[in-house]
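Visitor: Please find the structures below.
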Structure 1
Amino acid sequence: FKMEADVTASVLQLYNTAEKDIDRRTTVFLDPIVDGQRLSEHEAAYLLGRVKFAAGNPAAVMIIDAELREGEAEPAKLES
């Protein structure tokens with residue numbers, strides 16, 4: 001999760017620099033990257049929370065693993 005948060009901070013720093021320089025091309029280019037990175041950070045935090053909640057319980061960890069393999073382990077989507 002720390003790595004995802006660091007990447008998000010770096011991308012946002014690039015975005016803020018582009019906004020200060022009034023560089024519209026770069027901000028338009030970075031918009032989907034920022035959105036994707038925020039989603040990645042959210043998913044990493046969700047997964048980390050589930051693993052911590054499992055607290056080393058082998059059955060719970062196996063359920064999480066199966067959901068990941070099947071693509072079912074996703075956090076709730078927030079409507080905006």
Structure 2
Amino acid sequence: FLDAETQAQLGVLTPQVRARLAAEAERSPSAEERQRALIAHDTYINQADAPVCPDCGAIMVRNGSCYRCFNCGGTTGCS
């Protein structure tokens with residue numbers, strides 16, 4: 001009662017859906033798709049430079065131009 005596209009979205013793996021997924025996996029991506037994949041992974045990681053909290057040792061999160069701790073509420077000098 002569901003078409004193959006809806007079944008695939010719901011995770012129902014009928015023989016039709018499996019054949020379509022296998023065909024998609026076998027084709028090689030185009031140059032545009034490869035470039036899009038590279039751009040998607042080249043994003044800024046927000047917490048990569050976050051310091052540890054001097055009070056409790058948890059990783060702090062950015063709060064404007066400063067950092068604050070979700071664990072204990074400490075800040076790096078900002079209000």
Structure 3
Amino acid sequence: MERFIDDQTPLPFNVNRQFSTIVNNQKIVEVKLFSDAEDGTYDKLASGFFTITDNLPSGSKLNFTFNLDTNENLVYL
């Protein structure tokens with residue numbers, strides 16, 4: 001798990017993150033986003049599956065942009 005945004009960060013906010021494929025010819029990437037809950041656990045905000053159309057080797061870089069608007073709505077780009 002990786003922290004993308006700290007508490008009290010002004011909105012709107014966007015962040016770019018790079019991840020990698022883990023197997024040759026990987027076709028799907030699953031992304032799950034969570035927020036810190038007050039009791040020390042995590043609340044799931046969103047999850048999604050992204051299709052990879054190319055036949056990429058293991059270790060290929062994948063770039064994601066996440067935007068959080070002033071209403072705390074999340075958008076993947």
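Bear in mind that the values in this text are calculations on the coordinates, not laboratory data. Because the structure is predicted, anything quoted here is derived from the model rather than measured.
Visitor: Which of 1, 2, 3 yields 0 for helix-only ellipticity at 222 nm (-39500 (n - 2.57) for each DSSP H run of 4 or more, over all residues; to 500), as computed?
Guide: 3
Visitor: Tell me which of 1, 2, 3 gives 5.5 when you compute mean projected area of the Cα convex hull in nm².
Guide: Answer by label: 3.
Visitor: So relative contact order in percent (Cα under 8 Å, 6 or more apart), computed for just one structure, reads 30; which one of 1, 2, 3 is that?
Guide: Matching structure: 1.
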